[in-house]
1. Using mean count of other Cβ atoms within 10 Å over residues 111-118 as the calculated read-out, with 13.4 as its value, let me know the right label among I, II, III.
2. If FRET efficiency 1/(1 + (r/R0)^6) of positions 31 and 223 (r between Cβ atoms, R0 = 35 Å, to 0.05) comes out at 0.85 when worked out from the coordinates, which of I, II, III was used?
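Any read-out appearing in this document is the output of simple, stated calculations on the displayed coordinates, not a laboratory observation. Since the model is a prediction, treat every value here as computed from it, not as a measurement. Cβ atoms are built from the backbone, for glycine too; each structure is taken alone.
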Structure I
C-alpha cells in the first residue's frame, strides 16, 4: 500500500502517515522541523527498505508535515509524541515482536520514550539514528537551541547553527507556533531506562554528527547495540544512501 492515510490520535489531533511496500511492518519516525517525506522518502531510504520486504510506515509528527498543527498549548503535554506513536501502533494493530521501530533525531528520542513508557507492544528490533546519549538524558540543551531559533526568526547570523536550522525550517514549511509547542513535550530518559532496552538496536549517525551528543556512548550503554557511522553531519547524514542501507542490513541480518 502506498500513499497518505490519517487517523485521530489520543486527543483527537489528526496524524498523517505514509506507507511504502509490503511485508514486516517497520515504523520510522522523522526528526524535528522535518517530515516523513524529507527524512525517509526523498532520499530513497523507504524504497531501499520496501525493496527488502518491509511495509514502511512513516508518520508525520504532530505539528509537522500533513499532520495537525494545533496552536493550543493543551495539545502539547509531556510525551505527546510518544503517545501519538503508541496510538498509531494500536491503530495499526501491530503485535509485540511482529514489527520494527526506528527514528531519526527527535524520531529516535520518541522511540526511546515509547520503549521507556512500556505502553506499546514491544518491537522486534529498534533503530536509533541521528541521536547521542546526551540528547536522551538531557533534552533541555537541544530544546533551548530550537527555542532560540523559533523565537528569533530572521535575526540569526548567516552560517550559525540557528541560521541553518531556520533555513531548513523554510524548506519544510514548518509552523513556528506549533513547533514551539513540541518543545514542551520533551521528557528526559534516565540512564537506567536506556540501559534497560533489551531489543537489538542499531545506533546509526553521521561520522561528524555530535548535535545530540555521543552516538558511540549511546551504543556502549545499550546491552545489544550495533554502531554504524555513515558519511556526513546531523543535517547531511540523513540524505546519504548509506543510512537506508545500514537500516536494511541491520533488519535483515
Structure II
C-alpha cells in the first residue's frame, strides 16, 4: 500500500477513533503512546545498569558493571536487561496486560523491551518465554511472556520458540516469598520440551519474562536450558522490581 494512501487511512481512522493513552485512555497525539502524566510516572531504565539483571545503578561506567546482588550470588545467565521499573505506570501496564486481557498492549510493550535489549542482542539468538503450567494457562488464557517474546522476536528479526520450555508441575504463587523460598518452589519445575532438545544445543538463548523480582523463575529456566546444552543464556524482562535503598 502506498505511503500516501496509508497516511490518509490513518488520518481518517484518527478522526473517528482518536489515539488514546495506552495506560489511562486519555487523548494523545499518536498511536501506542502515553499521555504526559502517565509518561512522567513511567520509570524507564536507562543509563548505568547492572549488566546481568538490568537494575539501574548510580554513576556512569564506560564498561559492563554488576550490582552487589549479582556479584554476591552469580546468576546462571550471562547478561540481562529490563525496559522499566515495576512501579507507577509501568506496574499498571503490566497488570493490565496480565489480568485485564489487554492484548493490544503487546506490540507497544514489546517495542519498549526491544529497545532495552539492543546492547545484549546477538545474531541468531533464539528467543523463548518462561513457561506457564497448563493449569495456570487455562485460567489466564494466554502466557503474556510468550506474546511479548513472539512480538520482540519479530521486531528484532530473530526466531522465537514459544513452547521451548514446559512446567513439569504446578507451583505456588510466589508473591511474598523470599528468594530462597522462590528457588525451592521452582526446584525441578521447568524443563526443555523434548522435541526442542536438538534446537537449543550450542545456541545462545534470550529468555523473556514479564516481571523480574528475585530472578528465581529466570534462574530455573536458564539452568534448564544450560543443562540441555545451550551455549549461553541472556534474559530480558519487561519490568524490573525496584530494590529498596
Structure III
C-alpha cells in the first residue's frame, strides 16, 4: 500500500489533505480514485489508514479510516556523518541508509574531500537529497523522514560530537577495535533499554588522515574498523548502520 508523508497541518481529525507532487503521483501515476486506500503520516506522532474521497486539481482529500501505531523506528537513533563524496554517491548513501534505519545525515568537508564545495549551488543539491530521503522513507515504510542537514566544516562536525551518546569514527587503518566490539558494551550497559543517539562518521574516497583521526578521538569519538576489507565510502555507512541495528536487536524477533 502506498505511503505518503504530509505536514501536521494537513492532518485533520477526520480527514487528510495531500498536495503537491504527492497529489500528482496519486492521480497520474497510481491512477487513484475515490475509495482507494493509502497510508499517511505526519512524520511526528500520527499515522493513519485513509480512504480517498476526492481528487481535485493538485489536491487529494482522504478520510481517516484508522489510526495506526508508529512502530517502524529503531530505538537506536543513528546519524550518518558522511564526508562529501564525488558524483551521486551521497544520494546512494542517503537512500540506502534511510531504508536501513538512519534518522539523520550530516554531510561534511574533510581534508581529503575531492568535491569542490560551492555554497551557491548547495541549495539545489540539498533539496534533491531531501527528496530522495523522503521517497526512500516512504518506500521503506518509515514513520519519519530522516533529516538531511546542511554541509558542515570539519571543525563544526567535531564540535557536534557532544550531542550524541556515542560517536564511532570509521577508520580503515584501525586494526584493533572493530565496530561490533565497540557497540556491544554501550548497548548492554546502563540504560540499554532506552533510545540512544549515535553518530557514525565516514570519510571520503581517500579516507581520513592520521591527524583527523587524532582530532576525532580528542573530541570524544571512538575509532573503529569495519572488518578486514576496505570498503568504498558509500558502502561504509550502510555496513555501520546495519551492524549497530543488528547488535541492538533490531533485526531479531519482533
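1. Numbers: I: 21.5; II: 18.8; III: 13.4.
The structure behind it is III.
2. That value comes from structure I.
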